[in-house]
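**Q** The next part holds the structures, each set out as structure tokens.
Values in this text are rule-based calculations from the coordinates and carry no lab data. Since this is a predicted model, take the numbers as computed values, not measurements.
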Structure 1
Amino acid sequence: MVDVISVGYLNIEDTVYPGRPVVPKAPGGGALYFSTAANLWGLDVSIVSRIGENYPKRYLKDLECGGINIENIRKLSGPTMAGRTSYQSNGSRKYEMYTPRKRRMELTPLPEDLNISEAKSAYLHLSTIPPAYQLMWAKSFRSEMNTISLDTDISFVQQDQEVLVELMSYVDVFFPNKLEAEAFFAGEDLEETAAHLSSFGLKNVVIKLGEDGAVVYSAQQKIKVPSASADVVDVTGAGDAFAGGFIAGLMETQDIEKAGLRGAVTASMAIEDYGALHLLKKERGEAEQRFDQIRGGD
């Protein structure tokens, strides 16, 4: 029995920053960042994903040695998901997908990829895959899961908003970033947007604000979460790591403020090196210290 099931892509990504050498084939993907983040807080995590023949074996070995269940990662013939993230000096970024669309669809995990015995009373996180696939997952496992959480991408908000809205009736926690949230309802401020999104059935809307932290909206309260200090190396995956820390906090405490602070702490640790796997080397004690610092020590 696992605590959390993380569904999504496992990518290998070239990472480019101005004035630095290219970092090739960093282990990335929303499902990976979420999983290593939740694992940091002691959760038993199972990843459901599909990879190609060239996905580095050492990455799978690191996951397994780090305590993450990889039995639901299917290996397919052909290339794995790959891309390139290029950051500009002004902080903006551009993502170039090397993998053709047809191959991306082949690598998108399906509900039948999950061993059903793991689905009883677990938490399910749907990281960024096409909304139609997320909807299949949510419909298939809503009755089995304690909580379902959801992430997305600005391109899906722009192109598949109707599917996302339908999906929200099956979901408990939604993690849009500021740009994605604003794209839902033109002219609304974030609080109006969160209320509007909540009307579709969500219990919590968590709007990620990057270096400005996050805002958590529920029916009862609004919580502003500050960011945690970090020695920033690579900001890729920060939002997914935030979600992993948030769900870990929600599972353990049922307190959205503590969950938000855990999310901020986890994001700060994720951005201190390239790729997602370095989080497996972090200690929960360090995370707890940062939690105390960001909370003010009480």
Structure 2
Amino acid sequence: MSNVGRDSNNACILKIHSVYPSLSKALKKAADYIIEHPQEVASMSISQLAEKSGVSEFSIVKLCHRLSYKGYTELRLKLVQTDSLMLHDIYEEVEENDTPYEVARKLCNSHRQALESTLKVQDQSVLEEAAKILATADTLLFFGFAGSACVASDAEHKFFRTGAKCRAVHDGHMQAMLASLLTPKDVVVAFSNTGSTKELLDNLEVARQSGAKIIAVTCHSQSPVARIADLVIPVSAVETAYRTEPMEVRIAMLYIVDILFTAVALRKKDLVFDNLTRTRKALFSKRASG
């Protein structure tokens, strides 16, 4: 994909990024053209876009459906809602000679943009359903490998206060064993940047066979992990240089954890408030006096 993330920060372009890895060659050609010329496409007919991008009108309609739009007219309307701030001005590459302060400034900008981009691609009904499922679950398992493991741990740290039995699981064998013991009253939340980790996918299949609900938090809404899930909560972030792990993705996933925990806490406010008070009291004696 040429010039990824360099043209627009609107929700349509962000959606295209999220489904891009799973698109066919023809759909990628149309997607590339839209990403590179969003304002131009917003005033084009479907036949003009087909000619410019070198694909059929049918492929463009198919791309619209993959983006959950009713048709090409809706895609054009979404493209009109383009922010004036360009992504390449925000996602500045960290360079070899940058000072620590310059690194701090660039990371602050990119992290902030990851949160804003992630908010834009949320579906309110999906968040509502996820909060409902999490609030009524008996057991919550949070699965994540590598960079997503710390997000799973953060989720456990927060959600145990909701009264559910919670556990973050980073080991594939343990994920499989625990998934096999789940029931329809339980939920697995899977965190995955690519959504294509085979071991995670295998373990989610075990959970699905046990009847548990599955919520996927991932950058790729058409990935294998997303397809096996009951609900998909997308995150949006652009990866840049000097990253051992996609920092912005992790920040965006932590944001999703906070959203979901807060939404569940509002549904169970008396219980959560009581548990917060009790846990804070338990920790008070462990603090050094000033």
Structure 3
Amino acid sequence: MDNSTLYLVPTPIGNLRDMTLRAIDVLGSVDIIVCEDTRHTRKLLSHLRLSKPLISSERFSEARTIKPLLEQLSSGKNIALVCDAGTPAVSDPGSRLIAQAHERGIRVEALPGPCSLITAFSASGFEPPFRFIGFFPRLNDEKKKEFVRMSVTSDVTIFYESPRRLLTTLRMIMKHMPDRDICVARELTKIHEEYIRGKASEVISRLEHIVVKGEVTVIVKGASNNTTLDQGSLEERADSLLHSGHSRKDVLHVLTQETGIGRNEIYKMLIRMKKD
């Protein structure tokens, strides 16, 4: 195999001046640029005064574009992978192409650069560790699981949310964790960049009369060591799993994975539920 590289190139999340010199050099040197929306990427290249062949590989076409892209890499072509904004494969397509490139021994090189979750977390004032879950779940069962996790983990939870669903999600956080501090980061690196921090009710009151545009990053502070575990939520989740046909051993494993609570504590809860 000729030497070839798959470059992962971050692009600006708002301010076009956040494009690094190295990223510009790489985009100017590769043979092909793989992107989500060719119209969006073409505008960026025009701003940078670059012109390169573009191949669209968004979420729904990623599977069928991987093989020809790997063939191009195997023939010695250098390819840059970009997303519409931010760092590729962080809640954007690209992970499967990257994984298969590694499997074939193709060199993968990731450039540092813009990333909404890191930008928002650094300005939130919350301390690590943190967990990033991508976009907030849409299915009700997945939402319930996530609220159980957030209610008990001491890790900060970071997720992306659509402006259309933002207030609904914040109201759910207010219902489950009314005293938890959160930070909503919007319009990152743009003129109207804003960080809204406080309890969910306080953040909601500031957002209710604003037309929120673009993807939003939400940071939820972790549970303190003094926080009483939401026993009711845990038991409700356990009961739901048991009634859906899972064994107590399965429930023990699932709840341990979902919540980060020790196996002994979950086991004791299941024993108490059995006695009740």
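**Q** For Cα Rg over 2.2 N^0.38 Å, which of the structures 1, 2, 3 scores highest? Walk me through the numbers on the way to the answer.
**A** On the way: 1: 0.92; 2: 1.10; 3: 1.18.
Top value of Cα Rg over 2.2 N^0.38 Å goes to structure 3.
**Q** Can I ask one more? Suppose helix-only ellipticity at 222 nm (-39500 (n - 2.57) for each DSSP H run of 4 or more, over all residues; to 500) works out to -13500; of 1, 2, 3, which structure was it derived from? Present the calculation step by step, with values, prior to reporting the outcome.
**A** Values: 1: -11000; 2: -17000; 3: -13500.
Of the structures listed, the value fits 3.
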